[in-house]
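In what follows, structures are represented as structure tokens.
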Structure P
Amino acid sequence: MNPNNTIFDAKRLIGRKFEDTTVQADMKHWPFEVVSDGGKPKIKVSYKGEDKTFFPEEVSSMVLTKMKETAEAYLGKTVQNAVITVPAYFNDSQRQATKDAGTISGLNVLRIINEPTAAAIAYGLDKKGGGERNVLIFDLGGGTFDVSILTIEDGIFEVKSTAGDTHLGGEDFDNRMVNHFVQEFKRKYKKDLTTNKRALRRLRTACERAKRTLSSSTQASIEIDSLFEGIDFYTSITRARFEELNADLFRSTM
């Protein structure tokens, strides 16, 4: 895998300015290059020997195009209309950019709805009887976090309140673990992993795998052969240490 050409986290760029402090902070963790075009961030990649740049909306549209093709293959007919979900805390700029991504992909975007509302619909909460109910949706995703309190009655949703962070999720937990092991590698071998994007990408992949393991185990091992300058990196992390590294992030969700 070429880390310089592997794009992810477009959702953390969409609708934001290049100078945004969160964008600048994220750029330190991404292996791909982000450049400014009129104050807007663009992702720079190399394709067939040429440099190409893409707005986050264009990258998101590629994902939506793939989803459109998947839906069409399953349904056996053309899909034109779509409802797209966004984090409840997305601002107008981020919502419009997401809608633009849908338009670029050839979809007629009927509506942009909040992800917690979509989660309630997915669980069929709108179809369960019993009169008026108050429901709290806690939605912690890969890059965003939302909490919404909804009132549901006769299939009608009323959003009472929302809170969250459009820049908090699993990626941030991964970043903490990556930084932890970068420092460990530096202590053990006196070498800086951050100077090698491929090594950093391999470490991130291993950290993400370890994070999933810690959901069901109290300890996870990380074993990466020839991680940097021929050095094999074998280490481990406990669930307690993982929780300690992310304690402030976990607290911020409450």
Structure Q
Amino acid sequence: MATVFQAEAGDIPVRVKAGEPLTLEVDRMQVNLDRLYNYCLRVRGNCADQATTFAKAMKEMLTEAKAPMDKAAIRLVVRPREYLGQVPPSADGSGSTLQTRPLVDGLITVVVLDTPRALRPILAGDLPKLGVTAGELFQLAEANLVAALRPLGDVTDPVRAGKIGVVGGDVYEVGRLALVGQWTELAVAQGGTLLVVLPTTDVVLYISEATPAAIEALRGQSRRMAGRAPNPLAPEMVLRWAPTGWQLVP
């Protein structure tokens, strides 16, 4: 796998991190291969193509990391908390410099730069270059997300009991969960009950009931989608909407 990445990185050395065979060190970037490895175990016939696609995205990220940042390209995504470990600790020992906020236990929102081939996380060292504070960065990311996506009411319809709704088609759709107020209209239209699950990084599934059978059906559909995808997110974690924020469903 390192050979595939080295071919794309050119003169930049690619090393396997000591003691972590599924982690590569590329320039100052740490690349975790866990998802790629798990995908290859599930879909062996497409492993080589997926590895090449992943490596090309890494190369694009390395190139664009050196380019000027466009404020209009700042966005929000949702990632598992483990994502924090994908950025090496800062030189001053302060730990991860990713710009994140908690969504629910186990999930975080992450500020990223939207580039043609990859999403680059915004780090604390990027704030002076952008001329913003951490708080202003999140305000900017939220505003850009709203501007970039169609209104939620245009891409969702209330679902009745026994049905599962789908929001997808854009890599940033899951980032909408950071904008709790956007989901109010859908929740009200469903009688105040809105449960969601995030099978992949670009799909939200939702239902209008909170019975054990409905929740298990939602999780089952989520697991099936995640099992076929190279970008699973949190297929087992069901979240319930509340005016004050999302709540984990046991």
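If semi-axes √(5λ) of the Cα gyration tensor in Å computes to 35, 25, 17, which of P, Q did it come from? Checking each candidate, the match is P. Here helix-only ellipticity at 222 nm (-39500 (n - 2.57) for each DSSP H run of 4 or more, over all residues; to 500) has been calculated and equals -9500, so which of P, Q was it run on? Considering all the candidates, the number was obtained from Q.
Quick check on the output: 0.25 is FRET efficiency 1/(1 + (r/R0)^6) of positions 112 and 192 (r between Cβ atoms, R0 = 35 Å, to 0.05), derived from one of P, Q. Which one produced it? Considering all the candidates, the number was obtained from P.
Any read-out appearing in this document is the output of simple, stated calculations on the displayed coordinates, not a laboratory observation. Worth saying up front: this structure is predicted, and the values here are computed from it rather than measured. Cβ atoms are built from the backbone, for glycine too; each structure is taken alone.
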